[in-house]
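Got some structures for you, see below.
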Structure I
Amino acid sequence: MTGGEIVGRVLERHGVRFLFTLCGGHISPILVGAEARGIRVVDVRHEATAVFAADAVARLSGVVGVAAVTAGPGATNTITALKNAQMAQSPLVLLVGATATVLKGRGSLQDIDQTALLAPHVKRAFVAKRVRDLAPMVEEAFEAAASGVPGPVSVECPVDLLYPEKLIRGWYRSKTDNPKGLGGKALAWYLRRHLDQVFAPGGEPAGSPAPVPVAQPSTAAVARAARAVAAAEKPLLVIGSQTMLDPSRIDELVAAVEALGLPVYLGGMARGLLGRGHPLQMRHQRRMALKEADLVLLAGFPCDFRMDYGAHVRRGATLISINRSPRDLRRNRRPTQAVLADPARFLVALATAAEEVAEGRAGWIASLRSRDDARDREIGERASASTEHLNPIALCRAVDAVLPDDSVLVADGGDFVATAAYTVSPRGPLRWLDPGVFGTLGVGAGFALGAKLCRPEAEVWILYGDGSAGYSLAEFDTFARHQIPVIALVGNDASWAQIAREQVEILGTDLGTTLARTDYHAVAEGWGGKGLLLNDPSQTPVTLRIAQEAATEGQPTLINAWLGKTDFRKGSISI
């Protein structure tokens, strides 16, 4: 069995359905080995897209995502996507090709110290040196990716470990045919001995993967939190992405949140957890609510810049932080109670312990709801304002009006996408994908690719800014070749608007922030998709309908929507 076949068998054992890649001679046997085990190999146009797609699969399915890239530039092209997965706590395995073991450090093609580059951005960086290493290393990589605080793991797979032994021995032998002199004979002996070590027997996968343990909350921690919740008059629950790490427990989590009866704000992957318009869910004025609350439960949500480093929670409030990460538990603000555990399991346990105390807060919830509704009305009034071309708020509201219940939204951009976050509602849990705390642009195509493969019946939308679209528009070729009918909506305001709005006011120049009204729809058509231009507000409903019909018929579609300028998000830059 070749090394490529061994890797394919390990992937199959771990329930991997998709392997994302950009081909390269270093990794071809892995691709062939995976396909032979019934795994769908999806080749893309940039290695970052492969990692983003694996990230999305992990988030939506709960199965560790997998990407394979070739050596050198193939590996370096993944760095941003790896760091994004690390900061978003997404479990994935990156299989990295490498030069032959005997040529490491000798100046062979694409040979660099990849481990030194990848190590800061992954939980562990494995390097295989023998064929028998491959199976246990990949097995261990899966466990490391999913355990504790999940994240990416890399496994370097040298090319001579992957191809058939006979071929590799012949390649090595050709380098030492008819050895001359003592030096030549010594080299031939060394290479034979090296190959005997490379191909030493053993190491094939066996048995079933063991379940990855998850940190459970202690009974004492749950009881202490339940007492604090019972005593609170104005409690608030904030749920972050980490709470969504186990898709199989989402229904249980939703039931727990409803049983607790606490007003809740949802962030990141938790958007849509309670569906659309749930009476407990608040969307606006979170900072003000945190200042007023006398108890705050942070479930998988650290006190980073989104919480003004802890300053949003008033000093006299009881702060209960639940997180898998010891560092995030106490980051920037020491909580009243720090619970090192899986936040979803904690909320389920807390709902059972606190089921008798969910009453008596109708006034608090009503005040938050009133403020939320007032903000919605204000946004609605802004949607009717006249702008050149399309009002971005009105466009987002139009999208929200036509989204089916079975839809997934991928957020990739700055100003336009943030506007959509105020106005477009995910229809349910795991129906919103954004990069996470790293704020990475360029996730759109990869996330959409992974989402549509995981949920082929869902209507998948990429909400693009015109700046972010430039990172992954070439993947319309991937969508077309692999028959992945997503819908991309490009908010085209010919600007890096989120930066320009503040830069012009503060520094008096739009230097570096100006773009063109590029024909993104024509670019999509050039890559094999369907392109639609939308520059007349009256054509919005029909254009959205055409895009949905095209996607239903199997055609990836892009809407190039010309936006007018607004000051809706003035002062929104985070530092």
Structure II
Amino acid sequence: MRGVIRFFLSMACVACTLGAQAEKREAHPARPTLSADRQRRFNYFFHEGVRLRLAEDYSRAYYCLQHCLEIDPYSADALYEMAVYNLYVLGRDSLGFEQLRYAASLEPKNPDMLEMLARQYLEQERPEEAVKCLEQIVLLQPKRSDLFSALSRLYAQAGDSKRALASLERQELIEGKSLELSLGKFVLLKSMKKVKQAFAEMEELSRENPHDLNIPLVMADLYLDEGQEEKALQLMDRVERESPRYPQLQMTRMKYYERKGQNSMVSALCDSMVFSPDVDGQMRLSLVQMRMNELAAKSDSLTDAMRYQRRVAERFPDPNLYALSARFLVQHGGSSDSLLVELHHLVNLDPTNEMALGTLLSYYMSKDSLAAAEEICLKGINALPADLRFSFYMGAIHSQRGHSGEAVDVLKAGIGRAAGETRPEMLSDAYALMGDCYYQMEQHVEAFAAYDSSLVYNPNNVLCLNNYAYFLSLRGERLEKAEQMSYIAIKQEPLNKTYLDTYAWVLYLEENYSMAKFYIDRVVSPLSSDEELLADPTLSPDVIRHAAAIYEANGQEERAGHLRQLALKKEEGKDAQETDNNQNEETKE
């Protein structure tokens, strides 16, 4: 404990030291020369601090770096390392930023410090300061093209098109001409009202790359945007002469016909591209989505749109087409049945599609369609063995059917395969379910061990806390632990009658009768009529018997006797209902 206190005191000391340094920052005092012994100590602790930080031993790394600053408060390297620690490990942004800024002021020619400082300024939405840092780095590293790209964006955001253009030209000198850079220059020149010069830039790019058909088509798009249709058509004709089936050409023609209001031509071109083997999968998806939206807009039904998708999918069996149709149905309010069909098609083509498997599983579990859910679980376990969800729900299905042993086997295997990135909450739920199954099998030691594992991964797993506490109370074991767990459960869900009943029952077993009555009254309310208590589905006969025992312990024998009769009556009604349900199931078979 004392070590922890020292750690936080040292953190406070460094913060105070930094504040004092910040006040002196403008003066930039001359850095004192360290003695050979102090320099050796500094070097040792600095390298050890960096090593420990990289090894994620953060507390010891902090001590080392702190000691470095005690030896040399004006070490830019130590301040920089401490800044990295505070910014990216502790999340102490203001402290880390001040350390970084001070380090950069001590070593204004260090590009790494300046670049990180620029990043911090951008995160703080201070672009002017970021620009100053980047301009300093450019002087130090004039051949870094990424710096000119970043500066161009920042200049453009500030409305300084001239400097933004100059930065792109510097980038072009380093990288050479490219479509991306020329388009950037085109946009900037247009913003400067230099339209002719903007098109001249694109024409020069086209002359230098005569075999790149994308460039004239991009130029055609730009001419269409400017209303210069004749020049756009000339460029399209040129591409058609060289490659009549070039997919991007049809896209540009679609844009042309769309501008002319010739929607039938747009649809015809779109269809020809969708069914062309020359079109890549991503472009086909975009076009199919466009046509499906168009067909849906023309009709009150989604039938035509889905029929169109089916025609395409039969010709090009791509799982992405079924993912597209599934999203389309969700966005347009399609029926659940139609969505299920698309998801099943998707899983058949792509058995590892996590989205489709997860959606199907959630749907079938919500509908209590256990056979269908089991089929999805099996597919998920085979295709994605490290995904614990499918083993968990398979275990839940076995448990619901009363096959506790099979449930335990599935859960054990699933936990063993679970990948390192499995959420702790999912592991906790799996262990909690395993504990329930073990208890049903009367393997109490194994059950309680599983519950303990569950709470390691998620100490607030409310279902585990309640069940663990209740089963301990049934065995009269570790009642103090049971009370603590049950109390955590009702603090999280104070209106849950099951959890309140558990807490009241544990208090009763601890002979705290008055408090037990206080909590059981929130479950079996004395203000409720017999009819209301009998009709309440959250009240089992056992819960009402608990209330009877608690009332008897508080000296209210008459109320206790009445509740016992009520529990018996509810039990008889439950048995009759189960008999009816069994008869109905037999009739269905």
Structure III
Amino acid sequence: MNGGTIIAQLLREHDVRFVFTVCGGHISPILTECNKIGIRIIDVRHEANAVFAADAVSRLTGVPGVAVVTAGPGVANSITALVNASMAQSPLVIFGGAAATVLKGRGSLQDIDQVSLVRSAVKASFSIKRNCDFIPVIEFAFAFARSGVPGPVFIECPIDLLYDEDLVRQWYGIKSAFRDDNSLRNRVTSWYLRRHLDKLYTCDLETMRHENIPSVNPDIRKRTIRKTVQLIKAAKRPLLIIGSQALLDPHQAPRLARALGSMNIPLYATGMARGLMGAGCPLQFHHKRSDALAEVDLLILAGMPFDFRLNYGRSISAGAAVIAINRSRHDLNLNRSPDLAAHSDPAEFLIACADFMDDGRPRDVWIQTLRDREEQREKEIRGLARKKTEYVNPLLLLEKINAVIGDTSIIAADGGDFVATASYVVRPRAPLTWLDPGVFGTLGVGAGFALGAKLCRPDADVWLLWGDGAAGYSLVEFDTLVRHRVPVIAVIGNDAGWTQIARDQVAILKDDVATVLRYANYQGIAESLDARGFLIDDEDQIENILQQAIEASRNGTPVLINARIGKTDFRKGSISM
């Protein structure tokens, strides 16, 4: 049993079904041993996309996603995706290859101080020092990744601890390199290497005992629940904002949705919480959130902080009471201290609150006020979608996409202006059917997210909404989608520019430098990789091509739609600081 074997067996015990990777000699035993026992190896074209795919699996299943990256550049390539997962609070376990233990710092191929490199990007980082470390470190990694505020954990695995001990001893030269040279120097070297190897292989992995370590989350305090229920019952204009953290346990989503429905509090959902209440819920709103915040007498902020998305807490009515619920003590008080802070899992806390409440207080006037604003904004958007632009109006395109998305469809969002526009128009129909990067706002997540989502939900249509700028980060992953038969539907909103940046750069600085792209033939790239490509450059083509794309995807072929769109003023002045 080598290091790769024990890693594979532990991953299987933790219900890991997929391992995402770019191959490398430092990590080959992990990949081959996982493959032997039926863990599916998905090799992508860039390490960041391996981590993004693992992130999607984690969000949709609750099982920490796993990526395996090779030493040096492989680890370095994963950093952006690790930071994104950390800020999105996604529990991941990332294995990184490394130089042989005896060669650390001696100029070995791709040898760098990887643990220091990733330390600020992950929740914890470890380096395996001897074979005894594999089981306790990996067990701790899975528990720690999910505990408290979740996040990625990095485990460095030196190459000499992954291969069979006998082979490694041959590599070190114990049996042959010094056989004919009995000089003192070589005898000392041989003794040192033999002693070093004896320390590496101290334990018998087959007889080591281990138990899964449970994850640990903050406790719920009944006193805090009672105070929360009292404030809710007294409120005339309460509002609930649900953040991604409330969906960290996917299995809680149905219970959470029922609990929120029973509380009769209007709500806005952000990030992974989009779609939580299903389609047509009368309590869920999408527009005019700032107006609502200015009028509330009670705000319940569940699973997100007062950051730039909420104007750092400055948009709330001065007389409103604020309840914050978060796994992070830091985020509970970020930028604005709440009147009541619940250091708890948001889903568990809100479910408990609903259990303590009677029927929700009638709030017909307040809810109708929000409903009138919602309908007015919807009417405005429909009117803007009918305006003529060069090529296709993006709002009209997104309306048509929204019309064909099914109840189980998953939307992976990756882009700036086009995707931000989509967030106003495209409505996920069920919990855990919307994937976006999260608060880090990372471009390039799309292909990895779509890959991971389709593997988890093979019977669902997976739509990847790409800005033409964002698509450039991972368009080549269509090769991965084809090779592994993962038929997603990608739509590029191609307006030939980095429009979210250009809007304010041109208006304020009078220069479009570095913001101009081309109406490139992206569908041709997909076709060259044996996927199906379509071009939309007229609104009359939209419905027919969308239906062809759905049919091709359901027949097993990945699809890319290059939709040439015009520019609108829909999101003018939307710069965030």
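Computed from the coordinates by the stated procedures, all read-outs in this text should not be read as laboratory data. Computed from a predicted structure; not experimentally measured. Cβ atoms are built from the backbone, for glycine too; each structure is taken alone.
When distance in nm of label points 7 Å out along Cα→Cβ at positions 167 and 519 is computed for each of I, II, III, the one that comes out at 6.3 is II.
Between structures I, II, III, the greatest calculated value of distance in nm of label points 7 Å out along Cα→Cβ at positions 183 and 391 is seen in I.
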